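What follows is a set of structures to go through.
Bear in mind that the values in this text are calculations on the coordinates, not laboratory data. Quick caveat: nothing in here was measured; it's all calculated off a predicted structure. Cβ atoms are built from the backbone, for glycine too; each structure is taken alone.
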Structure P
């Protein structure tokens with residue numbers, strides 16, 4: 001297994017994702033408490049908030065997969081160099 005480290009981009013992504021989740025929930029909850037009913041604007045806001053969370057999750061997964069692919073490519077290059085050196 002390759003040794004992966006957490007870089008600055010992932011930390012920033014984590015902080016922004018958690019902030020968006022908490023802040024979005026709080027704001028939607030406050031508006032719902034004031035209105036006490038579910039309007040179309042509220043449904044749209046909830047849907048957009050959930051889409052934002054899904055985008056953060058997908059971005060995180062994409063970064064993780066690309067780091068794994070980079071590790072695999074480096075491993076393949078290393079193995080090919082070793083194989084080339086034997087011939």
Structure Q
């Protein structure tokens with residue numbers, strides 16, 4: 001939102017040709033997700049919403065208590081990265 005940029009700085013992604021292969025993940029339980037990229041901009045800049053995900057949960061090491069949604073998103077991320085580097 002505009003407030004986020006005014007309060008914390010940064011720039012909106014508007015010129016897509018300068019960006020690629022960035023995955024934006026947000027958990028629906030993360031209060032910071034409102035300031036994140038929450039919809040896919042172009043196919044090389046996908047946004048993934050993690051149901052039951054909290055702040056940085058998908059970036060932490062895997063453990064036995066991870067919700068299935070986080071496990072699935074991690075697998076999706078691996079597939080995207082493999083596609084990009086192949």
Structure R
């Protein structure tokens with residue numbers, strides 16, 4: 001999406017969400033939530049041996065709605081841009 005639309009190249013995984021928000025794909029009000037999840041993902045990927053499994057389970061249990069919110073924002077953008085074509 002970012003490349004296809006020739007938006008600026010993200011500098012990090014977390015910055016992907018910033019680029020999407022800058023281009024009105026994601027709601028600005030949701031940006032911090034998505035960036036927090038990106039940071040959590042980075043922790044899991046790069047420091048998994050230090051992560052408490054209870055923290056992981058708790059995060060997934062309490063933050064699953066962030067994924068639904070992300071899908072909602074993407075879907076809304078796709079529907080909006082499709083109707084303009």
Inset, instruction - Out of P, Q, R, choose the structure whose coordinates give helix-only ellipticity at 222 nm (-39500 (n - 2.57) for each DSSP H run of 4 or more, over all residues; to 500) equal to -23000 when calculated. - result: R
Legend entry - Origin of the derived value 3.1 (distance in nm of label points 7 Å out along Cα→Cβ at positions 9 and 57; candidates P, Q, R): Q
